[in-house]
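Multiple structures are listed underneath, in structure tokens.
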Structure 1
């Protein structure tokens, strides 16, 4: 159910062309300890691994890139997506204390809310985090595998909730799930 809802609501409107993958920041402030549960699909099953869970120490979730906020409404409340230039969208699920409004333009780094366990569209959560997702302009889930976000290159593992995060500046590798310091 969560997959169907997130897939339907999280996917941006179709566009003819999608720009190259944008330069995204991590969805939290750099310089702090972060736990990541690893790369996975929205349903934790066989779908595209377009999501990664983050639990930053300060619990503050920020926009990964400038864009227009859309609050996705479900029976249990709202969750946040942001449309970016070039036909890209990022999603931020499980947030508590959402601090943005529908249609608001935000800059990269703008505070969206706090990590949490909110389940507006269903699903599960075992600890406060943000379920960060990537979507293309075609409406399809975009794999996290092979993407560089905030100076970290992410590689999905063969199993759900696994993979690595490699810091490009010093080649430090963190096995996921795991803790790392979010360096610039």
Structure 2
């Protein structure tokens, strides 16, 4: 459109950055199910504090957040009500719930807490990204050993970044 009006447009300048922002939305639209990120804390401390920090840090990139049992909008009031509603909480099963969330307008979901591991054990193919908050470890263990332990089949380490209490390991589904 701009080119048609005589304005020079440079394309493919920031494709990686664009996909970082739009990638989950595009994947959800193609698959007709939301992009699902599962975040949890790994360590001996009480995970409630870690879960709260993960929720606070990651919720702005999600349409829906499930921390504990409550489903909330990622950014409260961040969606137009005519295009987005909170899904009915009565659907059982991960696949049915993801379909209901997609139908209600959600394209990205953040699920927080290690207590969801039972539900994801047989449905890990529904998870697109995993964020694990790892406590500081003694030098003998090392982060390499821990990342091998927390990386399930079908995922790869995408990034390791510092966290207040240790590090965050970002895993993404292999494509």
Inset, instruction - Work out which structure the value 24 belongs to, where relative contact order in percent (Cα under 8 Å, 6 or more apart) was derived from one of 1, 2. - result: 2
Legend entry - Among 1, 2, which structure scores highest (criterion: Rg/Rh (Cα atoms, Kirkwood Rh)): 2
Inset, instruction - Given a value of 22.8 for mean count of other Cβ atoms within 10 Å over residues 47-54, point me to the structure among 1, 2 it was derived from. - result: 1
Inset, instruction - For the read-out helix-only ellipticity at 222 nm (-39500 (n - 2.57) for each DSSP H run of 4 or more, over all residues; to 500), a value of -9000 was computed from one structure; give its label from 1, 2. - result: 2
Legend entry - Structures 1, 2, by distance in nm of label points 7 Å out along Cα→Cβ at positions 71 and 95: label with the highest value: 2
Inset, instruction - Using the calculated result 27, 22, 16 for Cα extents along the principal axes in Å, for residues 63-110 alone, pick out the matching structure from 1, 2. - result: 2
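Just so you know, all these numbers are worked out from the coordinates, no wet-lab data involved. Treat the numbers as computed from the prediction; the structure is a model and nothing was measured. Cβ atoms are built from the backbone, for glycine too; each structure is taken alone.
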